[in-house]
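Take a look at the structures below.
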Structure I
């Protein structure tokens, strides 16, 4: 049963879905902490089909693969293409750039990129991954790309998406992995009032807050295992896999919520390593 939040606006906007952290393996029987990630992704995508029949854009915000295999990316592309909407991908710390580019046949749908979402909105996708590192950071080239595109699209409302979190989540182990130069990133964001929201993956948990400048800060559940909030050490949560939906309106407002596959139950197996 879905826990999708009731949308508050009647007029139609641009419909966007974020799927994040599927952690697919090359083999379809691959499991993360005891959960088959292929099966959980398919269940989430089926829920999206039911709830979002008029979907416009899909954002895949990193850790698409657990093992970096080309097979895992080809299967993700096959599963996600069943939504019959264009998908755009960004890198997570587990992802393999070479394999992704083989599957996408180029980088037009890969971060860094800008997505047109109707007449009034643009979504900027950034690569916060650092090769060989779990934690994140934004290269100078990513920050330059961000600044240039914010200037270029100064007349549009903006969402910026990345994999790692640019603000603390309140979990000591996760906050060691946040964007290392988040202050520099946020300094750029503050200069551009048309930025309405930041969104990310990596943390495997749902948050929706607003900072002192009115900027919406959104983290989203994984399509597989969740992480328990507020923990000093790694702890898996018991919440169901899910996705985030957004509806973007011409006046610069947005609605968003999270929906989960509540019927998918499993028991966390801490003997399985590899996250």
Structure II
């Protein structure tokens, strides 16, 4: 009887603030462990060169190898981390502690369109700030079919399952949607390492969180995340990923009109969404 009461007590008080710290530590540890396991089995990052250091054929082969490597490593490491966090939450909170919401409303074309426009507007508005920050000097995820799989399929599904699924739902048990959106957005930003990418991801996390609350569906965040990544991957494939929106639009009147409209859309949508969240600052049931 005593053990049963203790177990019930632990489940009743989950999550505590320290549970969140433990889960973040478990994520970092599981990522490191997955990396060591891969190295143990001989999975190592391929050699890559700068595009101006080798011929095009060699560069594309290296990028294709990087794409295959990234696809496998990302899939394995995130599945491993999600499994570890899910197991911890289940042990601490019980079998039904995490409820991944997947209503059909997440497939609503108008909601998806608004979400895509909101996300793109945020990136245009943030661009002047991002240009002041250090550029990402990494080699990215590579090129080719496997790199496209990571960007458009694997990353949207697994990152949304982790941030809007597991982490959001654990936070929502006790602290409601406002804290859940803020913390899961911060964590989503931290996943993207470089300062510029982290800021973009932080704002994207807020947008995804608000849409998740509105639709009670992970589908909408996965779809919008995938569309955004597909557009970014297309720019990389065409070799124009280094161009800013200002350069694409000619740094003239058209750019300033687009920027003003984007600012209106981003601020208006964000304020409306946040007021809705504040008015309904409750646990998402």
Structure III
């Protein structure tokens, strides 16, 4: 079984639990007994999440209830600042358990310490174009403004405008998957110019991590994730075409994926690579 919040209608909760029970039975038959489980808390991951798809690929149950045969435990809380209380049975050392704050301002302070630079600017002192966006995670409300700004908006951060255009002039965001020091996948998300600060894409490709990032950059990303206490997340990365610098601008530890628009064969390849990384990391962390 799996627990769903009371906000989910009763009939829908019942249907979800029946579906989960049928899936568990199939996993048990496949495993020849009680299947291993990835145990999360407090949220019940959607079928659209990358974690759900990894677990399906591995033949592992995904639940937010305690289990006897546990592959790994992970804090899975879809909130920018996390405050949920752990249940009495929750073990120490769970993945992402200390990742309490993924605000953009928190991320950028850590980024500046690790990389030696960040994207934040002082809106009262910055002259010229800059990006204003919400400090929370997955808001997608960015807009360009001209500084200096006498009265910065509450709850907003102000950043340099990164020239993340590809050689053909399209805006491209890099979505980098991080699993306990490994980078099993990266997506290139191409966006129209008039929607470059939204989640709208025109096309998505599966890229090569080795071709897009240097070993030194990946080492810095690992250090950044350690500073933020992140074990698993997908990272929004921008590459500035003028300076060549990379910027990690968002950390999402509860990602949906692979992204919509990715061809089916590439999506299957990405899920397989992520699942293998999850399994190997779970084994090595025991």
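Brief remarks on what is shown
- When mean projected area of the Cα convex hull in nm² is calculated for each of the structures I, II, III, the largest result comes from II.
- With distance in nm of label points 7 Å out along Cα→Cβ at positions 57 and 89 derived as 1.9, matching label from I, II, III: I
- helix-only ellipticity at 222 nm (-39500 (n - 2.57) for each DSSP H run of 4 or more, over all residues; to 500) from the coordinates reads -24000; which among I, II, III: II
Each reported figure results from applying straightforward, stated rules to the coordinates on display, with no laboratory input. None of the values given here were measured: they were computed from a predicted structure. Cβ atoms are built from the backbone, for glycine too; each structure is taken alone.
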